[in-house]
Structures are given as structure tokens and as C-alpha cells.
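Pasting the structures in now, so scroll down.
Coordinate-derived values only; no laboratory data. Everything quoted here is computed from the prediction, not taken from an experiment. Cβ atoms are built from the backbone, for glycine too; each structure is taken alone.
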Structure P
Amino acid sequence: KMTAWEMKRMAGQRIFDAYYPDRYYNHDAEWKEGMVKIGETRHKEPLSLNRRAAESDLLIYCNINFVPMDGGHKSVAVGLCDYESLRAHHEPQTIRDSDSYMDPARSELANKCIRLGKIVDQHVNVFHIESSINNRMYKGDMDFLMKNEDDFTALDRMKFEAMRYTMSKLPRATRRKLLHSRPAQYEMTACYAGKTEPVHAKIIEKGFQQYAIPVRGQCDILITGIPDISPYNVYSILNPLLVQVMGLGYHFNFYRNKPLLRKGGVLIIHHPCYDQFDHNFHPSYIEFFNRLLPESRDAFYLREKYEREFANNPSYVEMYRRGNAYHGAHPFFMWYWGENGRQHVGRVIAAGAENAHVPAMLGWERADNLTEAIAMARTYMGSSAEITMLHQPMIGIADME
């Protein structure tokens, strides 16, 4: 759940003072009296929604469509549901059946959300306001980070080296606080309002105009750096499970038509893979990583044996409801979201990992640096293996030919 500070920043001081916390609050999926079942699909997928939203005369949904899987029918049907409703589609087989969940047309996750969203539109009067933004993560003194390094000017190179030197001397917590304190400089590229499906279709079209990058031919080795920020660690730590979901989940799925990496290829992830967790935001992640992964990395096994235990754990429920923790079942969903990547890649090498423990727990290999990782990958894929780098920061969808 968002902190009070985040909510104040989003809505402004005047609205925050007038309505928080009685009328301006986070959705609580574990508040039984605050949820109401509105139906189920013909596939027996249940849907319960936030009662306040479901019984309102008008529900206004407003978003930033950050990646192509955002918005549309996923908005209310997923964002305001309960655990049992979410469990029907946040599961490993759905992810395996999604030929990129960043491509709604070929995503089983999107198909299930559409089925549930149609039930929402039958029972709730929803007015959608969806927007898209550009890729301007930085500007001013940090805009060089958006460039390809080959295009650096002498000044860009000097600023880059100065930043790298300074960051290397700071404690990790200080570096994180410094980076997270700089708000992104995104600008809106489109905004549409009205009914769910026509609005979302317009925004998806606009989003792909921004993100789609034509690419010819798959690679044997894919290199990607993992940024310090993700949708799940705002003002927090990118823990090992989130590194996993960024690499095998988001970054692997940044494609249309077919993956950027050929089947059985090597994915090189550049990240220190530190063994750190935020106890306030990600308490159940700690137990998942240290207790469950040593037993099994099989997503189906973990779902059947342990998911409900974590979801119903009284301590995790209380930390979710009264604090700012993610739901007890959330680390399972993050593990599932790397499932199609895990099934596709042959090996994952963590370049720059500062320990052997975390990569081993995730089922990965480790290299001291990128040069060593590439050499390791070539021993598996051959000396003439084709290498592609997915550059970050920048959200890009590989439009594979």
C-alpha cells in the first residue's frame, strides 16, 4: 500500500488534508465487509470487487499506461479485486500461455482480464481516463543517461565517469535514496476518456508508436542491465525476487511476435544481486526466498503447496492491512511472472553479482563482470554467437521480424 507521503504527493496538500484517511485511502483486498462478489466468468473465474467502487453511481478510473499490459479491463477487475479473484489469472500456466504479456493480442493474461472486465462493465458504471507518456526518464544534468553510450559527447563521458566514481564511494542506501529522490521527467503524449475498450485501444496504439523498435533476427545472447527501480520497490529495495521478475519477467517480455532471445539462448543480467529485503514493504518475500526456494523453484509446486499459507498468514495480512506491506501472496506472483522467461532461456548469468548465494538460489550462474559473463555465454552458444543488448533506461518493445 502507498504511504501517506506518496498519497499526499499524488493528490496535493489540499485534497489530502480534506479527505485523508476517511475518504482518501488505499484499496484493502482483505477487508471482507469492504468487498462484494459481482459474478464469475463462464470459465468459473470469480470476481469480487471493492464494495465502495462497485456500488458507486460512477467509478472514474484514471491511469498512466506505463507498459502495454496496463489499463483496459485489467484496471478495475485486477486493481480492485481480492486474493481469490486474482488467483484465477496470476498463476504460472497463464504466464506460460502468454506469448509476451507485453503484447495484449497474444497474452493469455490479457484474455482473462478481458473476460473479467466485461463483467465489471455489466455491473459498474466505469468512466476510463487513460494516458500515455514518453520515455524521458531524465533531463538536465542527467539526460545523458538516456543516450546510447556510442553517442556520448566528451562532456557526457565526463559526467558519466564523475557519476560512476561518486556513486562507487557512497553507501548503497545513500545511492538508492539519491536516485529515488529525483522525480522522472515524463511528458504526456496522449489522453483518452470514455468507455473501457475504445479508450484502451487508442492508448495501446499510441504506446506502441512510442515503444516499438523494429528488430530483425533473434540473438543467441541477450544482455540487459537491471535498473534500481521497478513497479514494486518505489522508495524501497530491489530485492532478489524483484531482480528476477525484472529480468525473466519484464525485460524478457519486452517483445512482439517472438522473443528477442532465441529458444535456449543465454540471458546475461547485469546486477549486484545483493541479499537485501525491505522488512516493511516485502516481509513475505524474505520467507519465500529463504525457506521455499531451497526446497523448489517449480512454480506449480510452490503455488499448490504454499501460496494459500502465505496469503492467509495472520502476520502478513496484518502488515498488509495496517502497514505498507505487499500482500502475503505477492512474492508468488512475482515468481510466476518470470515463468515464460524461465521456460525459454537456456541459462541465466548474473554479471557483477557480489555473491554466489543469490544467483544460486534463483537457479542462475555468476560472473564477476560482463566480460567474463560473455565469455561464459560463448562457451555455451559458440564463438560466433550473436549478441544483443537491451539498453536501460528506456522502455522499448522489440518488434521482431
Structure Q
Amino acid sequence: MNVPHAGFRKYIAIVGRRNVGKSSLINAIVGQDVAIVSDVPGTTTDPVYKTLELHPLGPVTLIDTPGLDDEGFLGEKRVERAKRSLYRADAAILVVDDVPTEHERFAVNLLRQLEIPFIIAINKLDLKNNLRDAYIDFGVPIVEVSAKTKTNIETLIKTVCDILPEEEPRPMLAHLIGEYRTVVLVVPIDTAAPKGRLIMPQVEAIRETIDHAATAVVTRDTELAQTLEKVNFKVDLVVTDSQAIMRVEKIVPKQIPLTTFSILESASKGDVKQFLEGIDALKNLKDGDTVAIVEACSHVPTCDDIGRVKIPRWISEKVKLELEYRFFAGKEFPEVEQLSNCKLMIHCGGCVLNRTAFMRRMRLAKRLNIPVVNYGMLISHLHGVLERVVEPILKKQG
């Protein structure tokens, strides 16, 4: 099955109390037993992600969440994990099997606070539950289903499809070069590079370039000078890995536009103005301030990891500040309490997130009054080339 990477899938969260049939509903939607089902309350103890091709939605990931009424110390931890998993959701299905309680009202308030469109699935229709009137006042679509007999599952899928927000297509780099142009992509091969393959932003850039009738020339930073000579410097844009910007900037002539993969990612999924404000916030940092470094993926850190090692080192060297760092990585965004007292958030390019999930993170940071800066912009700023690498994006935005 050809499923696009995580940045292009739709994420649908299945939420509700314990034993309302969330996992059973996922099995009914998928058409096979992919989620563990039990009569024991709290069988699902952590968010579980199920990726599949679902007609007519296309590639989706269903998030099977722990019950929102879980109890005890571990239960509270599970509820926190369930809440955090919602930061990635494009839509949600609130599963119920009885009249509304405080837990359903909590879920509705949370989904509305996060601006996640949702529907209500009244499960166990086979038991003749007549609950539609009890949920009318919530003002969202209601579908009565039976996960056990698979009744109305197609209607449920169609209703979810109807509420999913349409994302405005935002190109990564095609709008910067146009047709029949040439872009040089600089791909360093170092200890952090995955063996035998390119990373997502590099693959996206190549595919988008050829999809728009342009030419992609891929080279390492060590061969960049020779590559530019071979094409007689007839290049419309150079894009490099952020970690190589200090070397690449010295090689690429000033008349050739230059930027980084991370900056292109952030511009297509986020708000460039918000990130530039984050750069300005650097001036207000003091020794001992706390900075959150957030990555959306869960790669294993290397000895010279970009987020955990290089960025803190460069900040110490260039800005002469000794800061406290909190590191977060993975699909789920940090809890509000974990970000307390943070004076700045440094976020990766978000290649595994779609724009909806990325912007939800940015809005939360704004609500918490935490300035945000992107990896690529911060690295370029610390090495004195930010103005040059953001110029192609700002010029296009007018």
C-alpha cells in the first residue's frame, strides 16, 4: 500500500470514556482486528496509532486513545497522554454509549478549545440505545452505530469526511522557481544522515521540483562548488540543509537565491512572521532562562544531535548565554505544565506534521505567550546569514 508520509495524512482521534467501544469501533472501521478489545476497563493504556488507506478519505491515521474517565495515579497519566495526542488530530469521533456525563462535556470542551471538528458516534445500537436526543444540544453531527454488527459504519466514515477541514495547498518551493527552472539541493552526508536514503524534506523538494516541470540537481556540500561550475551558475535557487549553511553560503554567489530545507518547511506549514518574532525574542533571554527544544519526530539522538547538542552549543558560543533546556520529541505535543516558565520554543521544521497539526502547536505557544523560532531560521541567525536565506520567501510573500 502506497501511503504518503505522516506530514500528508489526516489524523482522526477516537475519544470517549472507558469501555464505550472505541477500539471495537476502530476494528469495525478498518474491517479487521487491529485494536485489542476487552471487557476490562482501561485496556487501551496509551494512544495507539493505526495507519491505513480509508475510502473515501485516502491515507489516514486513527488514534485510539485511553478512556477519559480513567482513575488513579496511572489513570491520570493515561488521560494526560490522551489529551496530548489530540494536538495532532484533524478531526475526532467522540464515542458514547450512555447519557452525557462530566467526561463527555470535558471532551467536547477540549475539542472545541483545540478547534478540532468532531462528530458524536452513539455506539451499541444493537442494544437499542435511544440517546440521540440527549446529544442534540452539542450541535454536532450524530451517527448511531454498532461496532459489533458494523451497522452504519459507512455513514460514520462519510460524516467524518464531511467535517474534515480542507487544507489550502501550500507548495514547499515550486512557487519560488517556476517551470523550466533549475534548483540545486545540497544534501550533506554526515553521521546524522539516515543510511541509504534521503530525509523527508529532501524527498519532498525533489518531487515537487519535477512535478512542476523544473530541474533538480542534487549534490553534497563538498561537491557544491564543482556542481555550480558544471551548470555554469545558471541556477534559480539553492536549498541546503541548515547545518551546512555556514559552508554553503560562502560558496553560492550572492546573485543566486539561497535558503534551507527547514525554512521552506516552516514557511509552507507555519507563519514566517511568528518565527521572525522568535528571533527578536532571543535578545530578551538571560542566563538561566528555560528554553524548550521541540521535535515532532522520535529519532534516536546522535552524539552530535542537532537539537540536543549543536543548537545549545551554538547559542552558547554565539549569544554567550548559559540556558536551561527542556527537550521534547514525538507525535504528542508537551503538556502546558511542561512548557511553564519557558521563555522561548525552538521547533523543528515539522516534516512529519501537516499544516493543521503544525499550526495548532504554534497557536498554543502563542496562547502561552512563548515566542517560537524554527531550527533553520535560528541556525542561520546564529551564523549571520538569516537575512539572505529568508529573502526568497519574504520577497515572494510581498
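For which of P, Q does mean projected area of the Cα convex hull in nm², for residues 94-181 alone, calculated from the coordinates, equal 10.3? All intermediate terms of the calculation are to be shown ahead of the outcome.
Values: P: 10.3; Q: 8.4.
The structure behind it is P.
Between structures P, Q, where is distance in nm of label points 7 Å out along Cα→Cβ at positions 134 and 238 highest?
On the way: P: 2.4; Q: 6.6.
When distance in nm of label points 7 Å out along Cα→Cβ at positions 134 and 238 is computed for each of P, Q, structure Q gives the biggest number.
For the read-out log10 I(q)/I(0) by the Debye sum over Cα atoms at q = 0.09, 0.13 Å⁻¹, for residues 142-269 alone, a value of -0.39, -0.60 was computed from one structure; give its label from P, Q.
Values: P: -0.39, -0.83; Q: -0.39, -0.60.
Structure Q accounts for this read-out.
On FRET efficiency 1/(1 + (r/R0)^6) of positions 110 and 374 (r between Cβ atoms, R0 = 35 Å, to 0.05), which of the structures labelled P, Q is highest?
Details: P: 0.50; Q: 0.80.
Structure Q gives the largest value of FRET efficiency 1/(1 + (r/R0)^6) of positions 110 and 374 (r between Cβ atoms, R0 = 35 Å, to 0.05) among P, Q.
Compute distance in nm of label points 7 Å out along Cα→Cβ at positions 86 and 166 for each of P, Q and report the one that scores greatest. Before the final figure, lay out each step's value.
Details: P: 3.8; Q: 2.7.
Once distance in nm of label points 7 Å out along Cα→Cβ at positions 86 and 166 is tallied for P, Q, the winner is P.
Using relative contact order in percent (Cα under 8 Å, 6 or more apart) as the calculated read-out, with 19 as its value, let me know the right label among P, Q.
Values: P: 19; Q: 15.
This figure was derived from P.
So semi-axes √(5λ) of the Cα gyration tensor in Å, for residues 246-317 alone, computed for just one structure, reads 28, 16, 12; which one of P, Q is that?
Traced to structure P.
Please state which of the structures P, Q yields 4, 21, 28, 22, 15, 8, 2, 0 when P(r) over Cα pairs in 10 Å bins from 0, in percent is computed from it. Please report the intermediate quantities before stating the final value.
Working: P: 4, 20, 33, 29, 12, 2, 0; Q: 4, 21, 28, 22, 15, 8, 2, 0.
Derived from the structure labelled Q.
Identify the structure, out of P, Q, from whose coordinates FRET efficiency 1/(1 + (r/R0)^6) of positions 230 and 278 (r between Cβ atoms, R0 = 35 Å, to 0.05) was calculated to give 1.00.
Details: P: 1.00; Q: 0.40.
Derived from the structure labelled P.
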